[in-house]
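Listed next: structures, encoded as structure tokens.
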Structure P
């Protein structure tokens, strides 16, 4: 096979982030003694997208992501929340959210026989590492490279440079980046000189022609691409 290394994004590529986020937010409210309204989830998701976008740009810190999103949510829903307790509780609940994208375990177990695998993620360390350790995928990955841990996030070149250094600096033409985010994974991987595979289960349109080497709608399609 052309590729000796496959670099997978984690959230919404291997792990079902939407399910984990929904269950973690509800559990955190209930554990801390608050009634949970499903409308809170929609508000929280909008806040979370903005916060992680700012984090990827280097505009805010991980502690701001962890706690400030609950300050914003508190303001929107009009309920005073203990933001420190909510921040820590939500991280703990997210770390237990090992729900996988359909087909992930079968595909990863098959690909692990063909190439070496690593995870590249902008997720917080306290979420991504415990989650992988508890999941059915843990034995297949040789490393998990976290933006928080190395101090630079996708899509910046410094992230990919350090990620390749962590796995022994393989030739870029032997590395494939697989992820659902057109900016963090696809644009970042392409601009660093690597082939990319966009996981697009919702069949969304795009204007990233030339940056996407492969496009898939189900993870099982990787098995045909990477024969």
Structure Q
């Protein structure tokens, strides 16, 4: 079932869209924290985003830009500011469509369904994992934090992926070595330690201090 994330601060409009989407067999969720839309985006992993322009704290253009740094998920702007300048701006920021308010519900759902068909008949959704504002994109193996991409080696990415997939749980050193075995012919205890230490230095340098915690004699955890 496709998931729709609704980034609209007018509760009446947001609720109506949510009900409409559910009546057509879609899952839908309205954003609650307009200070950190990306946290909810990462947690929900939507297949499509409906995005207003005028929002509290940061406008829709800002959030569209943030989404495009980590995902190719379809974005439809919905706004009463439907002049040519705003439409051009939305497209340039990476939007896939623009619907003017007030809109006809049948037109909105038709555009949503058409965009979902065009996108997911050919490609699967790219999940994004999030912790403390760090976004790990499993589509291109990239890590982004505070608008900066952090370069990861193949092994560093696999370690971080295993830990973020199990956020709040200890991942044993044995399990991490199994993940590294998938890419290298042989991985020993020392190889794992070297890779974890190198990854920690990169995270520390980016401002993500104590992102990975050691559980001595057991493994590692992202708490």
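Taking 38, 17, 15 as the value of semi-axes √(5λ) of the Cα gyration tensor in Å derived from one of the structures shown (P, Q), identify that structure. Provide the component values of the computation, followed by the final result.
Details: P: 31, 18, 16; Q: 38, 17, 15.
The read-out was computed on structure Q.
The value 37, 21, 12 for Cα extents along the principal axes in Å, for residues 107-146 alone was derived from one model only; which of P, Q is it?
Values: P: 29, 17, 14; Q: 37, 21, 12.
Corresponding structure: Q.
Given structures P, Q, which gives the highest value for distance in nm of label points 7 Å out along Cα→Cβ at positions 11 and 155?
Working: P: 1.7; Q: 5.3.
Checked P, Q; max of distance in nm of label points 7 Å out along Cα→Cβ at positions 11 and 155 sits with Q.
One of P, Q was used to compute relative contact order in percent (Cα under 8 Å, 6 or more apart), and the result was 13. Which label is that? Spell out each step's value before the answer.
Working: P: 24; Q: 13.
Label of the source structure: Q.
Quick note: the coordinates plus some simple rules give every number you see, no bench work behind them. In this text the structure is predicted, and so the values were computed from the model without any measurement. Cβ atoms are built from the backbone, for glycine too; each structure is taken alone.
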